[in-house]
1. One of P, Q was used to compute helix-only ellipticity at 222 nm (-39500 (n - 2.57) for each DSSP H run of 4 or more, over all residues; to 500), and the result was -6000. Which label is that?
2. Assign the value 3.6, calculated as distance in nm of label points 7 Å out along Cα→Cβ at positions 22 and 54, to the correct structure from P, Q.
3. If distance in nm of label points 7 Å out along Cα→Cβ at positions 62 and 118 comes out at 4.7 when worked out from the coordinates, which of P, Q was used?
4. Comparing mean count of other Cβ atoms within 10 Å over residues 14-21 across P, Q, which is largest?
5. Ranked on mean projected area of the Cα convex hull in nm², which label among P, Q comes first with the largest value?
6. Where does the value 13 come from, among P, Q, when relative contact order in percent (Cα under 8 Å, 6 or more apart) is the thing being computed?
Structure P
Amino acid sequence: MRGKYQQGSIKSKIEKPFEQVWESVIDLIAETGVSVKMIDRSSGLIIADVASFAGLLSYEDTKGNLTNPAAYIAVERISSEFPSSVARYQASAIWNMRVKAIGDNTTILSVNLHSIRIEKAVLPLNGQSTGNFEKMLIDEIVDGVE
C-alpha cells in the first residue's frame, strides 16, 4: 500500500477528570449497543468483540489516495484492476480503548483498531486502519463529557 496509515493507538489528552471521561465512554457503549468482551474500570481498559466494518472500506487509486477518504479501513490493491470495487468485501476488526488518569483533571484516551480481516476475497487482501474510526470514537466521547 502506498498511503500512510494509522500505526498503533490514537491518543487524546482530555482536560477532564477520569470519572467524567469514563462515564462518557460507558454512555457511548450503552447507546450504540457495541458488543464488549471486557471492561475493567481499574485499568481503564475496554476491549470490544470482533466488529463488522462492512461498507466502511476503501482502496487506493493509482496515486495511493483512498477512493473514499472517510473510510475506516484501507484495503490493499493487488493491481490497478483488482479489486475493482470494495463493495462486495466485508471487514472485521477488534478495537480497544484505554482511559488513564494522569492528574486530577487530565485524562488520556487511547483507541486502537487492530486484527483487521478482509473477508469474501478470492485472494488474501490486507487492510489497515485509516485512523478515522479511532478519531470518531474519541470525538464522540469528548462531546459526551460534561
Structure Q
Amino acid sequence: MAKPALLDFSSATATEIAWAVLNGVTSYQNLRAFRSRAGGTAKADKLYPQTREAMQIITAEKNKARDRRAIKDLLRPFSQSYGNGATLTEILAPVLKGYRQMYLDKLGLDLTHEQIIMLLIATGAVEQLEKSGYHVIGDFPTATTE
C-alpha cells in the first residue's frame, strides 16, 4: 500500500512547498520527482509554476544558510576573545598596527587605533554598504545622500 502524500505539490503555493521542504515535511527529491512525473522541466514549469518558484526559494534559503555559517565561522574566534573581556581594539590590534604603520609611512599620519577604525568605516565600509544597495541610517559625514 502506498504512503499518503504529505503535501500536494499541484495545489500548494510556492511558499508552502518551500516551507515544507526546508522544515523536513517533504524533501527536495520528492519535489523534483513530482516535476519529473509531470513531464519534465518545461512541462512542469507550464503546469505547476509554483514548483519552480519553490525550488528557487529553497535554493536562495540554502545559500543564505551557507553564507550565515561562513560568517559565524569567521567571527567565532573574535567572539570568544570578546567574551573573555578583550576590547575591540585589543582584538583588532594586529590589523590596526599594520594600518597605523602604513598611514605613518605613506602619509606621515600618526593615528590612534580608534581613529583608524573610524577611517576604515568612514571610507570602505560606507562604500560597501552603498554598493550593496543599503544606506547609512542616520547622519554620517561620508555617506552619499539621495
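Each value in this text was obtained by applying a stated rule to the coordinates, not by laboratory testing. Not measured: the values here are computed from a predicted model. Cβ atoms are built from the backbone, for glycine too; each structure is taken alone.
1. P
2. P
3. On the way: P: 1.9; Q: 4.7.
Source structure: Q.
4. Largest calculated value belongs to Q.
5. Checked P, Q; max of mean projected area of the Cα convex hull in nm² sits with Q.
6. Q
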